[in-house]
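Structures follow.
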Structure P
Amino acid sequence: METSKPSTTVIDPYKTLGVSRDADGATIKSAYRKHAKSAHPDAGGDVDAFSRLTASYELLLDPVRRKIYDDTGYDPQLTDAKDLEGLLMLDTLVNEIILDERQPGSFDPVAAMRRRLTDKIVNTRFHILELERHRGRIRNHMDRIGRRPESDVLGRMLNARCDAIADAIGKAEAEIKVIEQAYSMLEGYSYELEAETPKAAE
C-alpha cells in the first residue's frame, strides 16, 4: 500500500532533555535548567524548542503522565493531534495482538497490523465510492424534477441529503489520512518468525 508518508511529530521527552529513562527527579531538574539557559527565547532560543523542552520536563516530573508515556509511547500534550489519532489506532491493533493466543513467532503481528490497516483503507475508499454514487443518484433526481413550487420542499430535502453525504465523505477521507498515519508509523519494523523444523523422513 502506498502512503503519503505523513510526518510523525511524537516527542521523546527523554531525548529532548538528554536524560536516561530511569532518571530521577533531581537529574531531570538539572537537565532542564541546563538546557533552559540557552533554549529560552529571552536568550535567543527558539520558542517552539523551548516549549517542547518545558512540556518534556513537566511530563517527566508527573509520575502518572510519565508512566503512561513509558507504557504507551505517547502523551496527548506532546503529540500532534493527527499523530495521536494514528497512535490510538495502532494501540487498538496492539491490544488485538496481545489477545491473540497463537504462540509468539508462529505468526507475524506486524504484517497482520499492516494488513488490517490496508483493509481499512480499501473498505473506507469503497464506502466513499458508494456515497458518491448515492449523491449522484440524488442529483439526477433533482435535475429531473419538473415544476418546482416556491417553497420547493423536495428541493430542500434533497439538497440536505447531498450535504449530509458530503459531510460523510469528508469524515471518511479524514479517516483514511489517520489510517495512513498509523501505517507510516509501522515503517522500519520487521518480525522474526520461528524457523520451521523439517519433518522427519518417513
Structure Q
Amino acid sequence: MTQEFDMSTRRVVLTMLKTKGPLAVSEIAKQLGITEMAVRRHLNTLERDGLIESKLVRQAMGRPTNLYSLTESADELFPKNYYNLTLDLLGELVEEAGEAKVQLLFERRKEKMIDRYEEQMQGKELGDRVKALAEIQNANGYMVNWSADEDGTFVINEHNCPISQVANQYNHACHCELMMFETLLGADVKRTECLVKGGLKCSYSIQAK
C-alpha cells in the first residue's frame, strides 16, 4: 500500500511540474499537503530515475533555492497523439498525390533505416545480427525478445508497435518493416503473426539463405 501511495504521489508531482512549470520543494509540499522531507524523498527518486532535474536559482531576497522541472525523458510519460497528425497528413497526401506517393514515403523511410543500421550488422553471424536487430527495435519501443530454435531458425517477437495506428490504415508500413529485416539480416524472413491483423504480437521466423 505504501509503495502504491509513493508511486501515486510521484505521478502527481510529475503532473504538477508539467502543468505549473519549475517548482520549489516548499511549493510542492504546500500543494500536496505533506512535509518538505517527504517531498524531497520523492524528488530524489524521480531525479535518480532521470525524470526531473534541479536548477539553483537566486531569489530577490533570501538564499538561492532549487527549482525542479521535468526532463525530456519525463515528457514521454504524458499522452501524445502524434499518430492523429500523421494520419491526417498522410490522408491529405493521398488526396493530393495518390496512394503510391504514401507508399514511396514508406520505402524511403525503410532505405534510411537500412543505411542507419547496416553498419552494425557487418561481419556478424546471423545469430549476432538477430540480437543486434532486436536491440535496435527495443530501443525504438517495440518491446522485443528473440530466440533460437534447434533447427537453426531464429524468432523475433515484437510485443508493441509504436506505429500501429498508422500501420492499421497503411499496410505498406508492415511490408517495409519485413523488407528492412530481410536486408539487414541477409536472411529469409517470414512474418507469422501480426498485431495489426489481430495477433498478440508481431512474430518473425528467420532462416539463413
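Every number in this text was worked out from the coordinates using simple rules, so none of it is lab data. Quick caveat: nothing in here was measured; it's all calculated off a predicted structure. Cβ atoms are built from the backbone, for glycine too; each structure is taken alone.
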- Taking percent of Cα pairs over 29 Å apart for each of P, Q, which is largest? P
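Work out the source of 11.3 here, i.e. which of P, Q gives that when Kirkwood radius over Cα pairs in Å, for residues 29-68 alone is computed. It would help to have the intermediate numbers written out before the result.
Numbers: P: 10.5; Q: 11.3.
Considering all the candidates, the number was obtained from Q.
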- If helix-only ellipticity at 222 nm (-39500 (n - 2.57) for each DSSP H run of 4 or more, over all residues; to 500) is computed and equals -22500, the structure in P, Q: P
- Label whose coordinates, when mean count of other Cβ atoms within 10 Å over residues 53-60 is calculated, return 20.8 (choices P, Q): P
- Task: Work out the source of 27 here, i.e. which of P, Q gives that when relative contact order in percent (Cα under 8 Å, 6 or more apart) is computed.
- Result: P
